[in-house]
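Coordinate-derived values only; no laboratory data. Only a predicted model underlies this, so the values are computations on that prediction, with no experimental measurement involved. Cβ atoms are built from the backbone, for glycine too; each structure is taken alone.
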Structure I
Amino acid sequence: MPIVPLHEDEVRVTVEQVRDLLAEQCPQWSELPVTALPAELEGTDHALFRVGDALVARMPKIAWAVDRAGSDARWLPVLASHLPARVPVPLHVGEPGAGYPWRWTVVPWFAGHTPARLGCDDVPLSHQLAAFVRALHRIDPGGGPSKPPGARGAALIHADEGVRQVLPRLAQHDDGFDVAAAEAAWNTCLAAPDWDRDPVWIHGDLQPGNLITNGNGLAAVIDFGAPGVGDPAPDVAPALWTFTGAARDAYRDAVGYDDATWRRACGWALAPSLTGIDYYRHTFPRMAEHGRRMVRAVIAELA
């Protein structure tokens, strides 16, 4: 079945192109089989291809992701040795070729499973992820790239315009929540004081699909939302978008930030959920449904 593009200007790379790129740039891997991962294992911005049993080729499929290859190669080796779970340090950064326009990476394949995509009530996992986040936030931020306006980790106000634009469109649908209540919750998030301490290294996208578990719990954390330093609130937001029930409370308690940071974290759960419902309504139903759940959770949290 053909993969439905998530974006109007999406670039879809083929298995044949990946094979040609490997043959041209990575002859040591050119004889390994290349297999496209199922669409449900892809995120929103990269196509993924298994290369043999131990490697994955990560191919950006949208322009906003093209800088990830370079930033991952520069910064993940700096962070990896400080973290209690593995991260996908690139083994190769590829150049455009074979009709493919952007840089790409080859990273290790981490065997295991991902938690339930719509949230899980796994208290031990919540403690392990909180330990990962605390370790990440303790790494010296000196020299790290600052999160730019609009990125997770920058001031929440930069997301306001996108939220305001999408609210009238959401009001035309029944997504299982009161749009006026969602707007009130957003206003509460915006009213929280900004982060006024030293920036910290953040992951920025600790969604269930970016966590790899095995029999011992959290084994790896993948797909950094571009490594950089800023407000820790986006890494507190997994309490909402990754966990449910007792695990949600356990993560919030274990990660250990103040109420203002929690309200900004609610904002970083709410803003991409509101815009994502609208953007992915027809092309990525699971993402839209995840957004609906997040909006309801934030409204309940801040009521």
Structure II
Amino acid sequence: MESPALWVLTGCTAVGKTALSIRLAQKLSAEILSCDSLNFYREMQIGTAKPSPEERLNVPHHGLDLCGIDEIYDVDRYQRYALDVIKDVQNRGCPILIVGGSGFYLQSFYRAVTDNIVVPKDIQNYVSERFHQGGLQAIVEALFKISPQTGTLDLRNPRRVMRALSRCLASGKNVLELQKLFRAQRSLFHSWTKHTCLLERHSENLQNRVIKRIDHMIQQGLIEEVQQLQTQGLYTDNPAGKAIGYRETLHWLQQPKRDILELKANILRNTLRLIHKQRTWFRHQIPIDLTLNLDLQSEDESFDILTSFFH
């Protein structure tokens, strides 16, 4: 019996995934599952470059607006959600197209990225409250009490420290024991065959696209969106507030003298840094079946190549 298929369209920020994926999904009568972690926050619209309401009407989308900015939406929740979506879509006889470039979430389709530990709500609340009250130092100290040795865990990453602390508390095991169990696990999606296309562009053209995107976001009201989100609790010390575009705007709004060109430059610089990291990550972390440079052929030629690849 042939394994069910997952079609994956990925690439770095601003490469052109959204427009091409919608056109492709329409051609193949597919539904789209977003794998972009910024799309999970329902209040964040302009700075995330989400598909427009019109685009969502043309193609069914999943993975958008899943949580509020005050919530922590991690890869465990995403995997369970994605598994339910994929099964439902395929049971209805439709192909599923996974679109996005958020590395950790994308990686979950190819190999295990978390353990199977269920963290009770009271532990989640405790860890979250500890972080909000004492910041990174407080949760690192709490983790060291349970697990003096933390292996390869990135202790500078609040989200990963929070996840580790939550799992240690829930399981009664230390970090090294959890890491050993993790290495023996398989992805929830191991029974699916993956067909993965990586979209690319030349660096100069990609930078120009980023500049245009930043201009468009600011014209559409990025600054006003961030100001509104501040009243709802968006700050740079929570995961949503660390998103590129939002964190720079939050800092900019605190300045006594505001230069819009400086804001644009900061967003551009950090976006280009992200793109560099994404390109390195794609080369080493997931199996790519097709790399398609969109600058080497016309839009229609690129679309024909993709249609043939995913058919």
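Here helix-only ellipticity at 222 nm (-39500 (n - 2.57) for each DSSP H run of 4 or more, over all residues; to 500) was calculated and came to -12500; which of the structures I, II was it taken from? Numbers along the way, then the final one.
Numbers: I: -12500; II: -16500.
Among I, II, the structure yielding -12500 for helix-only ellipticity at 222 nm (-39500 (n - 2.57) for each DSSP H run of 4 or more, over all residues; to 500) is I.
Have a look at I, II and say which one yields 0.35 for FRET efficiency 1/(1 + (r/R0)^6) of positions 38 and 230 (r between Cβ atoms, R0 = 30 Å, to 0.05), as calculated.
Details: I: 0.35; II: 0.95.
Answer by label: I.
On distance in nm of label points 7 Å out along Cα→Cβ at positions 166 and 206, which of the structures labelled I, II is highest?
Values: I: 2.2; II: 3.1.
With respect to distance in nm of label points 7 Å out along Cα→Cβ at positions 166 and 206, the highest-scoring structure among I, II is II.
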Origin of the value 68, where percent of Cα pairs over 15 Å apart, for residues 70-181 alone was derived from one of I, II: II
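I have 19 for relative contact order in percent (Cα under 8 Å, 6 or more apart), calculated from one of the structures I, II. Which structure is it? Spell out each step's value before the answer.
Working: I: 19; II: 27.
Derived from the structure labelled I.
Starting from the value 1.3: which structure in I, II was distance in nm of label points 7 Å out along Cα→Cβ at positions 30 and 86 calculated from?
Source structure for this number: II.
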Structure responsible for 130, with volume of the Cα convex hull per residue in Å³ calculated and labels I, II on offer: I
